[in-house]
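Laboratory data are not the source of any read-out in this text; all were calculated from the coordinates shown. Keep in mind that what you see is a predicted model, and the values were worked out from it rather than measured. Cβ atoms are built from the backbone, for glycine too; each structure is taken alone.
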Structure I
Amino acid sequence: MFEFTRSKSIGVEKREDGIFLIHGFLDDNVYTIELDLGVKTPEFTIVSAKGNMKRYTTPECPKAPSILDDAIGLQIGGADFETKVKKLVGRGGCRHLADLFIECCNAVFPAVIQTQWKIARSNGMSKDDFIKGLVNKEPKIRDRCMTYSRESELVRRLGVSW
């Protein structure tokens, strides 16, 4: 039997107004944390943030979500975004909440790509043309993973450079 288990779940929903709603949930033997974020696209700006510490270790833990108001206005995807979140939410509140916050924000990018791909595909665009356009016009996508990195065989084959 495991001594420790941790589960995380993140769901992303797109609203009509271009805001993506993200719900994150962390549950382990020690903590249960819920997080709800709103991210406005195409700016990738946090417009809402609410959290709930349902299970925790100290009397200070339930205070951690109150720091989330300070995260409103942050732009996700920048080079120093994770550092800002860890400093603001982690040190100011709870590092587990900060980690869940970062993972929720990272989930926005594949959701945006999936949403844009559905539209492009329905308009007859090829996958290669879609990816080439995406990497060219969305700098925040570049180097987020191997698929969209400079070293990617796909990116080189498509002739994209930055």
Structure II
Amino acid sequence: VNNGWLLRNLHANGASFFFICIYLHIGRGLYYGSFLYKETWNTGIILLFLVMATAFMGYVLPWGQMSFWGATVITNLLSAAPYIGNDLVQWIWGGFSVDNATLTRFFSFHFVFPFAIAGASMIHLLFLHQTGSSNPTGLNQNLDKVPFHPYFSYKDLLGFVIL
């Protein structure tokens, strides 16, 4: 692939920048007390785990020594789960050790998980628009609210189309 090195580096560094944005978002949420809105917070935690899983699977894809042993160590952590741990690890591996079947599964999941992340993001935004966003003052600002639909739904749709 022409300039494949550039695309790969942009993808890897873009993921790192994305995580910086996520950590800033989580820090803002902790500072402003957004964890009090349980549905929004919990969907955000699910999103965090999905993004971390996607990043981990992308880390394994170059299939070097670091990624091989990273996959071996991290997936073996799941064997600590009672009763299902070993079966879960073997299912993820696609056999009894990390090999080509594991790489194929990780590639498939690395492709599919962003669609799950997009769906979970929409659910996260749905809960956010129902509860309202946290603000630095901590005061309830329900006095001059504008209805979400059609005003902000079109704005969100436009932003999604631009991305």
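Quick notes on this one:
- For the set I, II, ranking by relative contact order in percent (Cα under 8 Å, 6 or more apart) places II highest.
- Origin of the derived value 8.2 (mean projected area of the Cα convex hull in nm², for residues 73-144 alone; candidates I, II): II
- Distance in nm of label points 7 Å out along Cα→Cβ at positions 97 and 137 derived as 3.8 - corresponding label from I, II: I
- Taking distance in nm of label points 7 Å out along Cα→Cβ at positions 57 and 153 as the criterion, the largest value within structures I, II is that of I.
- Largest in volume of the Cα convex hull per residue in Å³ among the labelled structures I, II is structure II.
- helix-only ellipticity at 222 nm (-39500 (n - 2.57) for each DSSP H run of 4 or more, over all residues; to 500) from the coordinates reads -9500; which among I, II: I
- When distance in nm of label points 7 Å out along Cα→Cβ at positions 17 and 121 is computed across structures I, II, the figure 1.5 traces back to II.
- Which of I, II leads on mean count of other Cβ atoms within 10 Å over residues 89-96, largest value: I
- Of the structures I, II, the one that 21, 12, 10 was derived from, the read-out being semi-axes √(5λ) of the Cα gyration tensor in Å, for residues 49-112 alone: I
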